[in-house]
Structures are given as C-alpha cells and as structure tokens.
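Where a number appears in this text, it was derived from the coordinates with a stated rule and is not lab data. Owing to the predicted nature of the structure, the values given are computational and were not obtained by experimental measurement. Cβ atoms are built from the backbone, for glycine too; each structure is taken alone.
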Structure 1
C-alpha cells in the first residue's frame, strides 16, 4: 500500500528558468551581453557587474513588464514529474520567496499562479514566503543549500537539494534528475503509477 505525501516544491531554479529569463531581459535593458550561466549565487555581481540593489531593481522591473515570472517554459521534466506525483495521490505545495522590494507578495502570488496554470502544473497550494517550513510537508525540494540547512535545523523530515552548478557542496540528500526525485518519493510512499495522464490545476 502506498501513502499520500505532502510534497513541497521550490520554483525558481527547480521548476522555473529564473536565470535564463532575467538574463535575456537584462541584456535588452542594459544593452550588453548578460550570460545566463550562473557560476555562483551572486552571479549578477561577478558576471554582470550589478550590485544587489541594482539587480533586484532590474528584477522588479522585469516582473512589472510581464517578463519575469510570466515568460519562460518550465525546466525540462518538471511538468511531467509534477503530474506523475499528483496522479499518485500526492499533494503538491509550491512555496517560493518571490516577494522582494518593489514586488509585494500578492503580485508575486498571482504571477506565479498564472504561470503554473498556463503550464498545467497540478497545484494543491501556493505560498509566497521566505520560510519554506511555513507549511508542513513530508518532502521538500529546493535548490538552495541555505534553505535545506534551515529546514534540517528545524527538524523537517526530508529536505532534498536539487543539484545545479551553483550548489555543488552539500552533505545531505541531493538529486540530479526528476527520476531520482521520484525514486526518493517512492521510498517514502511506495511505487508511483507508470501511466502519466493530463492533470489540471484544481
């Protein structure tokens, strides 16, 4: 017998191509090439020459212009994996820290909800918060080692790091693909169905 889990999912860098979208916008606004290959968390400083305030002002403008959080296809495999998890009876909770100076939480929430719906992600809840432990989950997938460490500190049952080039140093659980994440969920819940059906927002 399998059991249903509450699965927490970060959005930027896990589902959404944040760096690629803001890089394209930055190149147009700044009139110069801006690489979409992030080597560090502060890539915009080291690779673009922007300070913290300049970068987040750029992000704020990109959101208001309908680019950031609105444009950009999901990262490879994300929709398929989310639908498979939902088909197995798991509840998907999207928790993202997308609100920042110039972008209040309601704006971030609505833009994010529209994007999730556009790409037919199954959604049980969507929360805009920097506290990824704000909603109880059995498994939480995030691409930030800082977030994973914070969740471990508060006793989260199973925080998992989504690997990419920026976060190579981590001693906890880490996955490199959606297949690996599904295997990890199966280790908690039991096997997932093999057939993947269309799944709508509800």
Structure 2
C-alpha cells in the first residue's frame, strides 16, 4: 500500500475551505494509506519529527488557501524548514499534487509557483494534478452556462486523485542536480 502525505498549509486549518477539498480527495484515494497533516497551522514544525513521515511517503498533496497572492504562512514555514531536504531521497522523483482555494483571484499564480517550488525540491508534477477551487467558480457553476466545463470543479479533484495514484504506481529513475547539503543557512550576502 502506498503512503500519501497531505499537508494543509492554509490559515483555515482543520475547519477551512481547503480542508473541505482535502476531505473530498481522501474519499478518492481511500485505497492508499493517507497521512493527513492538519497541524501545520497549530504548531511550529519540528523538521526532525516530520522527516520520517516525509521519507516514508510515496507521494504528496500540498494544499493552501490564497492570501495576498501567495500560499498560507504555515506552508511557507514548511517549505523553509524542508529546504535542507532539497534534491534528497526524501523528495527526489516523488509525485506531488497541489490544491489551492481562493475567493476570486490570485490562486492560479499560487498554484503555478508552488508547483515550481516543489519541482525544484525534486518532486515530480504529474499532468493534471493541480487545481484552484474558487468561490467565483463555484458560484458560476451554480448557473447554467455553456462555459461550465472551463471552471475547475469538485469533479476535477477525482482526476487529481487518479493522476497522482497513477504516477505513484509507476517507477522511474531520476538524477538530482548537485546541491550543497552542508549548510543551507550559510550567509552569502557580503558587504
């Protein structure tokens, strides 16, 4: 059984809109072992405690709301803490999906930037594994329109689940580029 690690980096935590998407996704990947980290908001991350969960994950789902054109501060703190694992076996070649929520604007750039960061850490971004679920889209889908298929909907979460599981179950060999693992906090700005 493959283990999928879901990280909720939204400010709404366990009771926000992003959590609703996570719960919908979990129903679609119920044949996999799912580790759902709901506590990114509630406490500071001890990266050593998290390292084992990251190491044993076969794939990841990163989630966040949209806050001033960026992901939530809990996700930012996670990314900063996990930098020391860039290009390591913890992330290298493992598939990652991204689900972003937003009210009206900004979410697509958050999705694209987060996918880029995850890829730079070493993760693989399978096709059609990113979504921005918005209040504006939800309201638009409540009306009859020939444009309905152009809005992301909850049905697209099913596709994300399928494509993520497809990627997890395929084996591929990847090579990382060289990364300085000695001291990622080393100062490099000089007067």
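The maximum of distance in nm of label points 7 Å out along Cα→Cβ at positions 19 and 51 over structures 1, 2, that is, the highest value, falls on 2. Of the structures labelled 1, 2, which one yields 57, 36, 26 when Cα extents along the principal axes in Å is computed from its coordinates? Checking each candidate, the match is 1.
Each of the structures 1, 2 was assessed by distance in nm of label points 7 Å out along Cα→Cβ at positions 3 and 67; the largest value belongs to 1.
For mean count of other Cβ atoms within 10 Å over residues 11-18, the highest value in the series 1, 2 is held by structure 1.
Supply the structure label, taken from 1, 2, corresponding to relative contact order in percent (Cα under 8 Å, 6 or more apart) with the calculated value 28. Among 1, 2, the structure yielding 28 for relative contact order in percent (Cα under 8 Å, 6 or more apart) is 1.
A value of 1.1 was computed for distance in nm of label points 7 Å out along Cα→Cβ at positions 27 and 131; which of 1, 2 is the source structure? Label of the source structure: 2.
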